[in-house]
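In the part that follows, the structures are each spelled out as structure tokens.
What follows draws every value from the coordinates through simple rules; no lab data is involved. Because the structure is a prediction, the values reported are computed rather than measured. Cβ atoms are built from the backbone, for glycine too; each structure is taken alone.
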Structure 1
Amino acid sequence: MPGIKSFILKHLPIHHFKSYRSYSQDGEDMVLKSFYENKKGYKGFYVDVGAHHPVRYSNTYYFYKKGWRGLNIEPTPTAITPFNILRSRDINLNVGVGSAHKTLTFYCFNEPALNTFSEELALEVDKKDNKYKIIQRVKVEVVPLRDLLKKYLPAGVKIDFMTVDVEGLDFEVLKSNDWDKYSPEYLMVEGHIDFEEIVNYDVYQFLAEKNYKLVAKTFRTLIFKYKI
């Protein structure tokens, strides 16, 4: 057996068969991975706003497995326990993010990835699609992003990347941050928009003013880099 293994390693180098598993919905984590390929062994810090699930559709789980840690923010009431179990190195918060401290109605679907604070979006999805339905309405605390980062971001730690996916209210989340204090190197924001319309998109214009440039796009996500 050792002889066979040595033969395989010599004539069929194992790196030729190496592959990576994406946990994101559209491979966003693999796009981010490519940005850190020259930092072998690097372990950074992420912030995931609208984290949804510790593994499923996660833009951060690949990095967690590589030894990174971060801050996960998810308002779905049932989400906090799985995060605390499967992402125990992370800081996991069961709150919403918005423009001010308040309590809002959170619409929960039979598909948790669709959960949202947007009444307009929730009712639209519930009405037009027989497959996805609102199953619960709950009151959830909402806190501006700048206040959560001030309280929970470890002292002296920089944010390597941030991902924002809150089903319809992403712009409100972005506006609630203090960009002078908290500017991650990379920023992913949900955005269902065609290429030719991007320059007129409010999120694009807002982030351009904050010194970010668009560097990649997947089907559902825009990826920006801070221009240092």
Structure 2
Amino acid sequence: MSKVRVHNFAISIDGFGTGADQSLEAPFGHADGRLMQWFMGTPTFRAMQGQPGGTEGVDEEFASQWATGIGAEIMGRNKFGPQRGEWPDDGWKGWWDDDPPFHTPVFVLTHFPKPRLEMAGGTTFHFIDATPADALAQAREAAGDADIRIGGGVETVREFLAADLVDHLHLVVVPIVLGRGERLWDGLEGLEERFTTEAVSSPSGVTHLTFTRRERD
């Protein structure tokens, strides 16, 4: 069966995956770009921006794994945009312009479903009101034999972990203290018992943690 994977998901050392007060101008709230600074110099990120170059090394080795073998993504509404409540008629198509980097079906979890949105490069956003298990079933049908990526934000990753639906989790612990925002670990006491965990430090100052799901009983 296909695997459910999380990649390049950054948290502060006090466990916050995003800051407070998200807005159009501040996608990560008061955290600004600090959680993803490690990523921005990698060839993987620069290629997403249509730019050459980048720094090879530990960060790129992990960053580059996010797209391999992925057939669909599931994300929360707040990763798609800063809107709340009913969708405004403002033409919003996500943070990524007309050619998002996903190139697969993307299932956006929302309590306000709306018609799908087809973008360039093979990305189609499907806006669904579904439990993690139901969303995963839809994503697996769309992905065929390929894997499913849980793209965030924090609440979405936490819900899939709580439902025991994640097979591979890659976290990047960034040495900053945010103090407020949305914490990943709340309600997940004992999570480590399900996984084999490895840690790799990077010269950039971050620590890459990988959690690989142990065999189920």
Structure 3
Amino acid sequence: MPALATYQDLCVDAVDPLLAGRFWAGVLGREVRERGDGLVQLTGRTPRHTVWVNPVPEPVTVKQRVHLDLHAASVDDVLALGATALDLDSRRWQVLRDPEGGELCVFEREQVPDERLYEIVVDSVDPERTARWWGGVLGARVDGEEGGAWSVEDIDGAPFAYLVFAPVPEPKTVKNRIHWDVATSDLDALVAAGASVVRRRDPEIRWTVLADPEGNEFCVFTD
């Protein structure tokens, strides 16, 4: 089945976009571009490496349902950039908080890949259903096991290896602070496939905000 959309870029909400932008640029290997409209743009070697850091008024108050997993030579390198430790010992990876208080995971590597962003992880009540939905939207391969995490792999153009949906018992209740954008030539096809409209494109914004079947927001560009 052909893809309904293609991955475009990543977005992170922050109370202090410049502080957060400098941190994420350091851990992801991006360049910081401060804009006059309050946004901070992180650029990489292709447009799909772009990360937008968006200003929001509300701080982190609950565990994030979307977080990033990173490759790093040492967790100390990430701590030195402004992260704080949350759990360094109980797993084969280290759990930190970014400067805004959001969770992230660090996987230490002897050889750090060029793509430092390892995967995007999303908490999900129904990981298989949600992964299969995104696999269909992005025309990508889906893998997983019953009762466990499910991943979307081989996403065309994505600067990371996996989009992972991890099982949790609780449903989504607040807006995600991390989301990804997609591009499509057929917005209606995404809605027909099961996305819901959160905010339609209007003169003030040039994208449409949709949500996947579990309520995870994502922005859709049709230009």
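Observations on the model:
- Largest in relative contact order in percent (Cα under 8 Å, 6 or more apart) among the labelled structures 1, 2, 3 is structure 2.
- Distance in nm of label points 7 Å out along Cα→Cβ at positions 21 and 69 - structure with the largest value, from 1, 2, 3: 2
- Computed 16.5 for mean count of other Cβ atoms within 10 Å over residues 37-44 - originating structure among 1, 2, 3: 3
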